[in-house]
1. Given a computed value of 13.8 for Kirkwood radius over Cα pairs in Å, for residues 193-272 alone, which structure among 1, 2, 3 does it belong to?
2. Given -9500 as the derived value for helix-only ellipticity at 222 nm (-39500 (n - 2.57) for each DSSP H run of 4 or more, over all residues; to 500), which of the supplied structures 1, 2, 3 does it correspond to?
3. If distance in nm of label points 7 Å out along Cα→Cβ at positions 185 and 249 computes to 1.4, which of 1, 2, 3 did it come from?
4. Of the structures labelled 1, 2, 3, which one yields 1.31 when Cα Rg over 2.2 N^0.38 Å, for residues 145-200 alone is computed from its coordinates?
5. Check the numbers for distance in nm of label points 7 Å out along Cα→Cβ at positions 161 and 217 across 1, 2, 3 and tell me which is largest.
6. Have a look at 1, 2, 3 and say which one yields 19.6 for mean count of other Cβ atoms within 10 Å over residues 57-64, as calculated.
7. Which one of 1, 2, 3 has distance in nm of label points 7 Å out along Cα→Cβ at positions 25 and 209, as calculated from the coordinates, equal to 7.8?
Structure 1
Amino acid sequence: MRGVHPIRLVCALLGVSRSGYYRWRRQPLGARRRRDAELKAQIATAHRKGRGAYGAPRIVKELRDHGTPISQRRCARLMRELSLKGKKRHCRRPRTTDSRHGQPVPANYLAQRPPPTGPNQVWVSDLTSLKTGEGWLYLAVILDVWSRRVVGWACAATLHARVVVTALERALRERRPSAGLLHHSDRGSQYIDHDFLQVLARHGIERSMSRAGNCYDNAVAESFFSSFKTESGLEEAPPATRRDGELASFDYIESFYNRTRRHSSLGYLSPVAFEQQRSITDIKAA
């Protein structure tokens, strides 16, 4: 502005003295402003680490865990100045459930049980569809309710029951649960398939299913898919091929969600960090 308008004229228009303007220019950056600049750099790094999904609460926890004290109010202000914000999840109704199979289904035993106190006590399953350049890709997941960790998942080009069987078999190989595990799902035909039921019976797994037309009975799985579709970017930019969709699912689940993403119900720990922390606590208690 100095090269366009005389300083005297600008100061007069703004109602400030020339001496005050020059005194302000000579002053070094204040301590609070310097600290804000440092925090902005850390906030931007944490936001990138969270793949653009983190809002102020998760970024505050990220910074505090790395030794940087900051209030949520200050973090939110600095995020606004940086034009950064978390991704908001959208409510979605399931579109992959076909419960018109006429087969008997078990009751919702999940609602009757107290919250799990350790791993491999309660698993929940669900399916979702992903649009790709080659057509639909279907993703089946199994989560441990205690740690919210995805313990098994699989992708397929069709809604055949094999996709949920594969996800279950992977979870069983990974976790090796004891008999007495409760498996909960919606009433989809895949979850009453003969092959799927055989795997459950062979490992002594108890069945539970949601009430008819009530997606909230499977809220943990529904919440995961809401986060997945919002944070993975697969809805905004559908992959070109089914293989690309499967690789993107692997990246989100194994690289980000299980190991990095901070979960509000776990004290802002990732599922893997939560399990590791509890394991250390149990060892010390013993």
Structure 2
Amino acid sequence: MSETLAFVMDPMVGINVHSDTSFAFMLAGAKRGCRILHVRPVDLDLQEGQLMLRGTYIEVAKKQGDHYQELEQARILAKDCKAIFIRTDPPFDEAYLTATWLLSFAEREGARVINSPRGIRSANEKLYALEFPELCPETIITSSKKQALEFLARNQSGRAIAKPLDGFGGFGVLRLEEGDSNCKAIVDLLTGEEKEPILIQQYLPEGVDGDKRLLFVDGKIKGGVRRIPQADDHRGNVHVGGLVEACEIDESDRHIEKVVGDRLRADGLYFVGIDVIGGKLIEINVTSPTLVQELRDLGGPDLATEVIDSLF
């Protein structure tokens, strides 16, 4: 019988077949001869210490609007899968956390889970990078408006980037500028009037040329793309209209790899996207990193196939 690859993720309906990384993994798995099981995050059953997956076996094809066909419903032991991919989009909320706890039961039974639910829980995408402070720009985590404004005043440029700790896809990423009448209001908005901590980071002027997304597999850089913001936006996220172009992997990227690679492996974070601006580490994305198809289309390696092949 063919091996099963399970994907715990959002509905198939809205997928863009030309850019979605989860779909690229599915296509590569199907090409390898695997059966593809789509599982909603709520369809995880724990019974007598064993995790069961309730899902739908699907057939996938790179045809937008006709990209999948449901074959049959199934309820299988998680440990019987060749691998389970956690590909639910952020935010990392209570439902997401519950799914990772349940999937940890499968991992303890020997199931291969990418990324490790234990690792995902330990790696808030904004805070995890700060465990390597020597690689990061100057940063403060605070809910205090006073501390936020003092941090802004200390920076030579009088500018900083503020973002919520649970944001994703560029949502809530705002630029602070000393003397701007909106500055205090932005801090109030992001902190919920000093009720929630936020991240405030030194503004890096290299950000006008975009950031670099480094894609890691098993602790090693396998490729990277540069995300370029539009002229009327400071965010380079593709989700909000940023463009992508090929980029070189330079010495500062290799230094980041050397510092963080072993830690990623130790935490079971097999497929990771690291964001870099001006040689500085900004974020470590572990929940559902993207840009695999863009990397391939720009002449880089086919990481979807590489990741699937590595399972066998």
Structure 3
Amino acid sequence: MNKGELVTKLRDEGHSNAGIAALMNMPEPSVRRLISEWRSAHDPDWAETPASRPTRIVFIPDTQCRPDDDLGFLTWAGEYIAAQEPDVIIHAGDHYDMASLSSYEQRGSKYFEGKRYLADIAAGNEGWERLEEGLQKRSVPSWKPKRDYLLGNHEQRIERAVQADPRLEGVIGYEGFNAEKLGWEMHPFLKVVERGGVAFAHYFYNPNTGRAYAGSVDTMLRNIGFSFAMGHQQGLRYARRELNNGTVQVGLVAGSFYEHNEEYRGHQAQSEWRGLIVMHEVRDGNYDLMQVSMGYLRRKFSQ
């Protein structure tokens, strides 16, 4: 009995993919692939398509790449993500910190500083390259995930700066980002992207007032009215609603995936959770959530 037949037999006996992976000492994605290959070759009535099976999504919270920071954690992230072989990778936005343009959020701010701006762009581009380096270390040619990059309010500082000072038109812009060259689809700030029945955006806001939803995730989930995932807010918060019609709605707020501390948060607000989120079995807005902390990635991949 070869491996494909054995894992398929175990699955038919009721073992989970994770249980089979532990039993066979192999990655869970390999179990799924072996089962798919075996059934495709031996069961003419079986066909697994993207539409008929659950999706696996990796959600990357805000990375806020800054000049002179060590961005090695993004290589760790790439290695881990490649080992998971998700169908979709979604970056929440605020990948570029863009501190050089933060003053444009206030009236009477100082004029654009070209050198600092270029350093901010270079830091973000290095971050994408570090992530790609990790993805390529472990990926296989047949794995081609969808990659979504949701622009955040830090990236939008570029648009606000141009609006505040028309002289910057054509001088600064998203053209300097290397994300699309590396295979990421770049989505406009606050555009909602739906994957597996879950709505993703950098954050969500009240359509009547334009103000961002805040408060508990349970309240946000009731107000938004459908499964959502967003970044923007530091830490990790999660809520789940099981409705009478059998559907499930899940709300996720995860906005921290970086190693530096934000000075404006002060000494008592630096212990927020930081890491990646893996969404297993995503279908119709429901999924199994797995947290992958920065500490775990450091211990696993920093050698």
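1. Values: 1: 15.2; 2: 14.5; 3: 13.8.
Structure of origin is 3.
2. Working: 1: -12500; 2: -7500; 3: -9500.
Structure of origin is 3.
3. Numbers: 1: 1.4; 2: 4.5; 3: 2.5.
Source structure for this number: 1.
4. Details: 1: 1.12; 2: 1.03; 3: 1.31.
Clearly, the read-out refers to 3.
5. On the way: 1: 1.9; 2: 2.7; 3: 3.3.
Largest one: structure 3.
6. On the way: 1: 19.6; 2: 13.9; 3: 25.5.
The read-out was computed on structure 1.
7. Working: 1: 7.8; 2: 3.3; 3: 5.8.
Structure of origin is 1.
Taken together, the values in this text are just the output of simple stated rules run on the coordinates, not laboratory data. From a predicted model like this one, the values you see are computed outputs, not experimental measurements. Cβ atoms are built from the backbone, for glycine too; each structure is taken alone.
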